[in-house]
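In what follows, structures are represented as structure tokens.
Bear in mind these aren't lab numbers, they're just calculated from the coordinates by the rules spelled out. Predicted model, so just to flag it, every value in this text is computed and none were measured. Cβ atoms are built from the backbone, for glycine too; each structure is taken alone.
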Structure I
Amino acid sequence: MAMTTGALGAVLDRSQTVRWRRTWDQIMGRFVPNLATLEETLCRAAEAVHGRTPERVLDLGGGPGLLAERMARRWSDAAVTLMDIDPVLLALARGALAGEVRALEGDLTSPHWVDRAGGNHCLITVVMTMHYLPPAQVRAFYGDARRCLAPGGLLVVADLMPDDGLPSLMSSLDPPSDEAAARLDWARWWNDIGEVEALRPLVAERSTIFGHPPVEFTAPASWHAAAAGEAGFGEVGTLWRCGRHAALAAVA
């Protein structure tokens with residue numbers, strides 16, 4: 001039986017790690033309709049901004065590392081870093097992506113994540129993470145992210161951003177919602193994880209970290225655009241939209 005080592009030395013069965021990450025990807029695809037088009041759009045935007053493959057990429061709130069993995073394989077010469085605060089998801093990412101993606105622990109509610117991540121990134125991605133932060137911390141985040149980017153670097157923030165008329169480069173109608181079923185599968189996924197003996201210490205640590213309900217901050221895209229502009233980003237606009245979900249692009 002192939003084994004792999006994740007965060008804090010947790011020894012995981014590789015086949016289970018593959019299954020958990022695959023199921024996570026499927027659930028996220030139901031929470032975020034047309035997720036594949038979002039990923040393709042942000043990758044093309046990053047290539048277009050510099051006219052070449054990005055050299056340094058940072059995926060914040062990257063969970064078990066599916067997006068980071070796909071970017072690392074698309075851009076084989078890029079240095080791709082994933083950062084997350086969740087010890088369980090970091091264990092899955094580290095167990096699956098050793099040698100491909102650097103996985104770091106980091107808390108976006110504290111500016112110290114900037115020091116851990118380092119600077120001069122060509123691309124920073126933040127997918128379905130901003131809604132966990134209160135407005136003041138989201139505003140602070142844009143300033144922190146700008147300090148992490150190389151001149152001309154691209155920040156892409158994708159989350160629930162109600163449509164308020166801000167023009168989109170790519171958009172589509174909101175497909176039929178599968179969110180209720182996705183939430184049920186989400187709960188089952190975490191219940192399954194909690195039954196794994198090797199992960200129980202990390203599940204307990206996670207419970208301490210997330211001891212309060214998420215903020216569920218869902219400001220419109222124009223609010224995020226204004227916050228990015230106040231943080232010193234030059235070009236700001238909506239890169240992608242699918243119903244209630246949107247991706248904001250900001251160039252440092």
Structure II
Amino acid sequence: MNKVLALLFCALPALATAAQPDVEALTLNPQNKLYCNPQTDWCVGIKVDGSFEENGPFASSRTLRANYRLWDLPEIPDFSRFTVWPHLIRLSEERALVGVIGPNEPDYKEEIQIPGGSFSRRDLYLFVVDLGDKSSSLVQLLPYSTRASIRGCMNEADARRREANCMDEYRYDATVKALAGAQPYPDLQVTTQATRAPAGASRYADPARQPAPTAAPRQPQSDKQCSYTVTYKWQADGAVYRPATPLPDCAEFLEAQPRKG
């Protein structure tokens with residue numbers, strides 16, 4: 001029995017360091033327009049009706065009686081284009097990882113017109129917030145969702161050849177969840193899904209020279225290279241998250257005007 005107890009006690013520290021992180025859903029409170037956890041002791045909002053210095057995302061805690069504007073980037077975008085990431089990853093009573101989703105830096109344009117179509121991209125800005133000492137810092141910036149619509153018909157002949165299916169569509173979406181880890185900060189698992197329609201469409205090729213899609217290939221096709229799962233780990237030297245393995249080249253989905261490497 002003593003040996004069994006000793007083994008159990010030896011295992012306790014390892015189990016503690018690998019504990020599942022406390023992830024809490026944030027839902028919109030229609031009364032105060034804040035996204036709050038079920039206990040309503042932590043809320044995240046985005047102020048858009050104040051002064052230039054006041055506007056932006058903030059976190060607040062009813063129990064800590066604290067409120068802090070968490071945006072620490074030098075550029076100040078139009079925050080009316082931002083939304084709250086509906087999750088909170090609790091690190092302690094006073095500290096948490098919170099995020100907002102909005103147009104990507106540095107221009108923060110919601111949609112970009114490009115030759116033959118349009119492109120939009122929204123990123124997840126993930127901050128670590130300490131409401132105890134009133135501090136925050138950006139620890140990760142991730143592509144969260146992109147949309148590209150590219151005209152595939154240059155003339156009436158193209159339209160006839162493609163049976164009026166004249167737009168090529170590209171989509172990219174990411175989800176983020178916290179994993180158990182031995183670090184002071186949990187690992188983050190990012191899963192992406194990229195599709196193109198019609199199947200075989202390419203932003204590196206001339207659409208007019210592509211074969212006319214039949215009924216089946218008109219459906220969205222998953223892109224194997226850019227649909228993946230990767231783990232981001234906390235790097236204390238830079239106080240940021242970095243991918244544990246190299247990321248694939250997904251410029252075709254992530255850039256307004258990609259160039260093939």
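Work out which structure the value 23.5 belongs to, where mean count of other Cβ atoms within 10 Å over residues 53-60 was derived from one of I, II. Among I, II, the structure yielding 23.5 for mean count of other Cβ atoms within 10 Å over residues 53-60 is I.
Quick one: relative contact order in percent (Cα under 8 Å, 6 or more apart) came out at 22 when computed from one of I, II, so which one is it?
On the way: I: 22; II: 13.
Of the options listed, only I reproduces it.
helix-only ellipticity at 222 nm (-39500 (n - 2.57) for each DSSP H run of 4 or more, over all residues; to 500) computed as -13500: which structure among I, II? The structure behind it is I. Comparing distance in nm of label points 7 Å out along Cα→Cβ at positions 37 and 237 across structures I, II, the highest figure comes from II.
Figure out for me which of the structures I, II the number 1, 5, 11, 14, 14, 13, 11, 9, 7, 6, 4, 2, 1, 1, 0, 0, 0 belongs to, where P(r) over Cα pairs in 5 Å bins from 0, in percent was derived from the coordinates. All intermediate terms of the calculation are to be shown ahead of the outcome.
Details: I: 1, 6, 13, 18, 20, 18, 13, 7, 3, 0, 0; II: 1, 5, 11, 14, 14, 13, 11, 9, 7, 6, 4, 2, 1, 1, 0, 0, 0.
Structure of origin is II.
Can you spot which of I, II the value 14, 31, 23, 16, 11, 5, 1 was calculated from, given it is P(r) over Cα pairs in 10 Å bins from 0, in percent, for residues 117-204 alone? This value belongs to structure II.
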